[in-house]
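Next come the structures, one after another.
Bear in mind these aren't lab numbers, they're just calculated from the coordinates by the rules spelled out. Just so you know, these numbers come straight off a predicted model, no measurement behind them. Cβ atoms are built from the backbone, for glycine too; each structure is taken alone.
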Structure P
Amino acid sequence: MAADKTQDSLRGMSLPEIWNSAEVKQLRLDMLQERKNPLCLKCYEVEAAKAQSLRTKHNNADRAREKIIGQTRSDGWLDSKHLISLELNLSNACNCRCRYCCHRRSTGWYKDFALLTGSPGLPAALTATDDFPNLYGQIRDLLPGLQRIRFGGGEPLIADWHYEILEILLAGNRVDVKLSYVTNFCNLTHGGKDILELWKRFRDVAVSASLDAPGSRGEYIRKGLDWNQVMQNRERLMRVCPHVIFCISPTLSVMNALGLPDFHRDWLEKGYLRPNKIDLGILFGPVEYRCQILPPHLKREAVASCRRHIEYLSRRYGPSAKRDISSFQNAVTFMQEKDLTCLIGRFRKTTQALDAIRDERFEDVFPELAGLAAGPQAPGAEAPLASYADLLSLETLEPYERARTHLELALLHKQAGRPDDAAGEIAKALRQDGLPADSYQDLCREANRILKELAPQPPA
């Protein structure tokens, strides 16, 4: 959650060095003294909406930290022997190109990004380190105290480094280390290795499948996913590795806000999922994909769908579905917390551009949302300035998103006949810190176009 803010990196730093970096030591001190830390902005935004964040979820579940709090020095330093959990997202190798992802997190996105911008800026394949053997050695050194490893990506089940680490654990007879995964669940074999045969040898394995919707909707959101293959993989996992805990980890976005309750209920009733096995994430960015952009009539429908599902869960499963109920209550709270209908135009522009590249049509896959991607502005977007104020108040906005927002405000002021206000918003966009060079060039081109339209026309 802090990845876009932190400066710590495996390039030039070891795991123990990152564990006691200036940033992490300060983070420990802030947590101990209940001071807000900028690395945790996304969690604080969720908590402000009275929903459970990743931060509070781990605080409530992980009691092991209580034993080591007293070992923390006054400057925040803590012995690396207390590093009991690793979350490893060591490359962007991925076979999917999810709508709301980017080429920094998926190799599959590289060509799409090049076609959209003409300037990828980065190579297709990215890794967290140039020296994997050295990293493997660091992990071996941590084995005595290690209790959990969580694998992410890209897509971990097609990553060579993931299989290397499993072999390190097996060679050290650490089959007791708890393994957990965030995976698109498309591939159970890679490089001649069958992950189910490896999972058989570990005592505690949990899989969170990143599935947002069934059928063609899931395939549209996560381009590259084969829904029939996912279903076959789920049935095989149940048959071959019944000890593996299986969850789904959908990402709540504008695309699945209406249909997610039905998907969850269907998998519960098919026996593919047990109660309390949903890990519902909330999408923050790109901001135009937030469920908060839904116009009022669709937001009311999405909220009603979630509430009907909560009632069903309560009636059918009772306390055994407490986590599921909480997840959908969080979804309702987040949807209602802000009105970002001002972003419907941005959603339309992004969707149409990507549809053209991928030869897809959003309105064919999501007919109930067709008004968002085509035709006149959807109902409920009548007060854009208030919505933009809401948007700019979000500390979680990335620099490029914040700059784009100022340019959209400039267009609104231009249309309202307020050239000075428009020029002021353009200046704010171009002063935005932290922009990559290619993004800044894109902004300059857009700003120049708006400025030319603002210039007084010569008399006829």
Structure Q
Amino acid sequence: MSLRDDFLWGGAVAANQYEGAWNEDGKGPSVPDHVRGGTVSAPRLWDKQIDENVYYPSHQAVDFYHHYEEDIDLMGEMGFKCFRLSINWSRIYPTGMEEEPNQKGLEFYHKVFRRCKENNIEPLVTLSHYELPWGLSEKYNGWTGREVIDHFIRYAKTCFEEYRDEVKYWLTFNEINVGMKSIGRILALGMQGKDHESMLVMNETDEERNDRFQAIHHQFVASAKAVILGHEINPDFKIGNMIAGSLSYAYTCNPEDVLMAEDQMNMNNFFCGDVQVRGHYPYYAKRYFRDHNINIRIEEGDEELLKKGTVDFYSFSYYMSSCVSADPEVTDKAGGNIFMGIKNPYLEASDWGWQIDPEGLRTYLNRVYGRYEIPLMVVENGLGAVDERSEDGKFHDTYRIDYLRKHIKAMKEAAEDGVDLMGYTMWGCVDLVSASTGEMKKRYGFIYVDRDNDGNGDFHRERKDSFYWYKKVIESNGENLD
């Protein structure tokens, strides 16, 4: 069960959870810069006006902006072949609407990519990872405004041209299907809401839902235009989409459960994948729009753009699976990432209740590859846990090693099944701020960062046991998992 020789082993982060320096060197505020910290029981709130007396985790995050050399060198020590990161849009265009880019912002990423090259690491760059400039959110209600497409393309063109010789692999939008859920209104689409409202909006009016699907359509068009433009600027670019992977099982063999699970797979995963890989809205979209009174404006030329601007590879996050049931009496819920479902009695769960299902990763890889038959890449997978220092002063995160070992084994099985798998970038390779709760207590990394939920700590880095384990995994191309 060997993986391809050029397999891209590495790790993944997002600028708003990792970078910090939120207002340094000309950077403007982004939507996450307006979001407070929280917990599972106390959801993150967002403010229209930033309050100097409030803690916003993204403002300093874990300060990659001033620690990029150290962090990338540590990744190089592990043997990373690939580092997935995002460019913070408002570091390049502070409001999103400037005609000329911020040169200091451009230079920062040049320095990052040069350091990657020195460590023989390929950057995999996400253009938009929940980092919409606040100016675009405020003026256009985020992606609801079609004008944002042109602003995004100006930004994408700048990045493609500026880094054409430093970056080969690109993603357009992170977890674009998060916008399919109401909780993605602020997070993924940058839409405005009520002041001091939860970032993860749970309720919306019919009009707001229609606006949300209009915003998703604008992202589809923007992604397609970016793919076309990127290939024109450098034909060697490989440009992918990125989906929040969500595997749904039928809770029982009741045909109603089976049909519900199929519907969940379609709407949670394949709706966006079909548009970005196949180049058109799926057949079931028509009924979904009709049943939910959704009427989006598709302008002349949009369908041709979607058809032309299909992606080169399909990437996704995978953390957990869940079950679905048509029986209203079945109410034992399990959640993770953005998805909720029925708890699977055959699975264990993380400290945050995310069910652990390595075999589900193999199933998901086979289903997606069977549908699209283009290269796949796992660009997020990991275990959020409380890492406590042992008596010897070290972090013995054996639970994380066990989680990753099982998922890598499942990934190798999928490759043996015939899936064309190009890489794996474990999520949160360096401890960072949790997107859903804003916590530092929920850690994913191979590398510990001295920072707590309240913003205390000196940001120093330490290697965990998983650091040394992953180094052996990469050296052996996944053969040594002991």
Legend entry - Origin of the derived value 25, 62, 13, 0 (P(r) over Cα pairs in 20 Å bins from 0, in percent; candidates P, Q): Q
Inset, instruction - Using the calculated result 3.7 for distance in nm of label points 7 Å out along Cα→Cβ at positions 44 and 220, pick out the matching structure from P, Q. - result: P
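Using the calculated result -14000 for helix-only ellipticity at 222 nm (-39500 (n - 2.57) for each DSSP H run of 4 or more, over all residues; to 500), pick out the matching structure from P, Q.
Derived from P, not from the others.
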Inset, instruction - Work out the source of 1.00 here, i.e. which of P, Q gives that when FRET efficiency 1/(1 + (r/R0)^6) of positions 316 and 444 (r between Cβ atoms, R0 = 41 Å, to 0.05) is computed. - result: Q
Legend entry - Structure (P, Q) behind the derived value 5.0 of distance in nm of label points 7 Å out along Cα→Cβ at positions 20 and 388: P
Inset, instruction - Have a look at P, Q and say which one yields 1.6 for distance in nm of label points 7 Å out along Cα→Cβ at positions 60 and 260, as calculated. - result: P
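Taking mean count of other Cβ atoms within 10 Å over residues 236-243 for each of P, Q, which is largest? Walk me through the intermediate numbers first.
Numbers: P: 13.1; Q: 22.1.
If we compare mean count of other Cβ atoms within 10 Å over residues 236-243 over P, Q, the biggest value is for Q.
Name the one structure among P, Q that relative contact order in percent (Cα under 8 Å, 6 or more apart) of 18 was derived from. Write down the numbers at each step before the final one.
Values: P: 11; Q: 18.
Of the structures listed, the value fits Q.
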